[in-house]
Structure 1
Amino acid sequence: MKKVLYYFLLVPICLFAQIKESDTLKLKADLSLTGFWQAGNVETLIFRAQSNVSFKAGKKLVYKTQNSYVYQEFGKEKADEDILSLNFLYFNPERKIYPLLLGFVSTNFRREIDARYIAGAGVSFQLFKKKKNWLKFSISSEYEETNFDNNDFNFGEYDGMQSINTFRATLWVNGKYYLFKDKVIFSHESYFQPSLKYGNNYRWRSDINLEFPVWKFLNFKINYLNTFESVVIQGQKQGDRFLTFGFTLKSY
């Protein structure tokens, strides 16, 4: 299973390597590498890789894939290794309101999630768009299957369940803004995802970025990732936060 997920992460990186500047009207890609390292009395390593690829197929269809990998260790002992692949198909995305299809695949080492699959559909609303600045709001509904390596949860009603399946509703907010004459780029993507079956089963995620252009195709990046999951293995904390620094290499 993990080999398949690494494929989802590496394919966009390979595409990035093949993109020419003349292709960017139909194909756009970027790759971010951020992290944090500390040695000495306390040894800490946090690494995050994130790739984004969007492909415009004709005038009405756009396919977008966002893939990320997070690794963390303390004292040379692995604490996290997570893979997330978000895939979207947009119909007429130039309009203010347009439909979309989505499919997610993910794993999470610390939360003992062997594999999570999500598939669904929704609609997106363009709330604001001026030059390169934009803000979007989306709502969608999905079916989810999550397979765990453990069956002892923080809520007793899930104990003994190796797999938890449910329908969800998702509220999305994302945007991008070019500030101070394009010297600072602020972007954010957040979602809240409650279960339609279990009242105590919900999650949210907020991904916030500040970028400072160094060169036409290179930005210095500060990334803050904040996640919360209500249903976790017994003894685990529900929230995770990462602050990392690095660079974004882009084709546009």
Structure 2
Amino acid sequence: MKKHEQKVAIITGASRGIGEAIARRLAMEGASVALLARSDTFHLVQDIQEAGGSALGVSCDLKAPCSILSALNEVITQYGRCDILINNAGIYPRVPFENITFDMWRDVFAVNVDAPFLLCKAVLPHMKASRCGRIVNITSNALWLTLQDMSHYMASKMALIGLTRALSTELAEYGITVNSVAPGLVRTKSTEQFTTEDVFQSVAASQPLQQTISPEDIAGTVSFLVSGDAAYITGQNIVVDGGIVRY
């Protein structure tokens, strides 16, 4: 039996990068994966299905509560349950604090904090019914670094860690674990748009493990946290950054 067989996983921001890697990893390990994203997931769904897995692509605007609820209903209609929730989607526009408008602030919080809140609320009845569940929120190691122009992003990710810790206490009685994973600089198509090769190399050189982090590195940690092997790990923020941050 595969590690995640007979489990249904919802993954946000699943069309590319870390979300795509998590979807591929969980599907390979037997989970049925629901891919929530604004952009098209057709080719990813096709790849997973051709490899013998089960995948459902669901169009979802994480800034719209009605879209989130509609997406959840579509997943439940298709699979009848939800065992794993991965709140991966996030936005990180780099803007100096004095130039951040309230609308910019709210946009970042809508995707990075409000959407995980709404999805946790939506899946809770289903996880309670099965007396088991795994929730993993993707945060960032940026909270412990001296990066500039990311005040709204850092504030949102710290809020997500707070939600993780609070929910781990409240949901423990239902057999639900809640953890977060804080990646370092991961090479994705998105990060490559604003990160030069010199920066990737410089960050890797500053890590005790001197290799650029891949989306698959994050997917492996997530797979462990949603497995039975991590049944007694909850309320934790696991940093995956090659050893830069230690706390």
Structure 3
Amino acid sequence: MFWQKESTKNPRSVILDTLRVIIVSLVKADKVLVLAPHPDDDALGCGGLIKSLADDGAKIKVIYFSDGSKGNKSGKSSASLIVERESEAREAGKVLGVGEEKFFRLPDGKIEPTIDLAAQIRREIEFDKPDLILAPSMEELHPDHYAVAEVLATSLKNYYGQLNIWLYEVWGAGRFNRLFVIDDYLPDKRQALKCHKSQMKVKKYDDAILALNNYRGLSTGAGDYAEAYYATGPRNFQKLFEFYRRHHESKF
């Protein structure tokens, strides 16, 4: 079961009117699958929504694709960092209410959107039958994030079931049609982000993402802090991805 409740707050905003954005005050789902390119992207991109869903009884599973081994200042792969980041992800998951984690441990910065990888995600979808998938947007600038979006698009070929897909943002401000106000969940998101100590030593990712959340909330009048999503379904997501693939000019 998936259900969303629009906020009774309806601020006058050119952005909201132009993009037809819905401010969502409540989201309910029985099962949620989160696709995270790295072992902190779930907390960064959708930590507030995950906490809200978990508090309402949703079963949350997160799949981490890369091993995160290059998440240091040198940019060189570190075996010890893999273990450290997985521990941090589990700690953050406890804060947010995540029930299950899977670590694919693919090479950091080199995720290949293979058919086999897409088949794995398809099996996850068909076995668990999630009501909601949270995944990185194809507009993300990081190559691993774009690759995970491609994996999801490939996994959904010839999929005819009902499925809600919400695309989250981490590396940039892209197109969105949903705003989830996280004012009530801000302390939880902050705490979850602090669990990723290894990454916050490299860069202040927590300050950066919360600044983006703050901008999303204040610029639209939705609230003080809001996470932005692009909500879609399987067929439309595939069409969107193919459009962006054709117009994807960046050379990673």
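We did not get these values from a lab; they are worked out from the coordinates using the rules stated. Since this is a predicted model, take the numbers as computed values, not measurements.
What to note about this one:
- Parent structure of the calculated result 1.00, given that Rg/Rh (Cα atoms, Kirkwood Rh), for residues 44-187 alone is the read-out and 1, 2, 3 the choices: 2
- Structures 1, 2, 3 were shown, and relative contact order in percent (Cα under 8 Å, 6 or more apart) at 24 was computed from 3.
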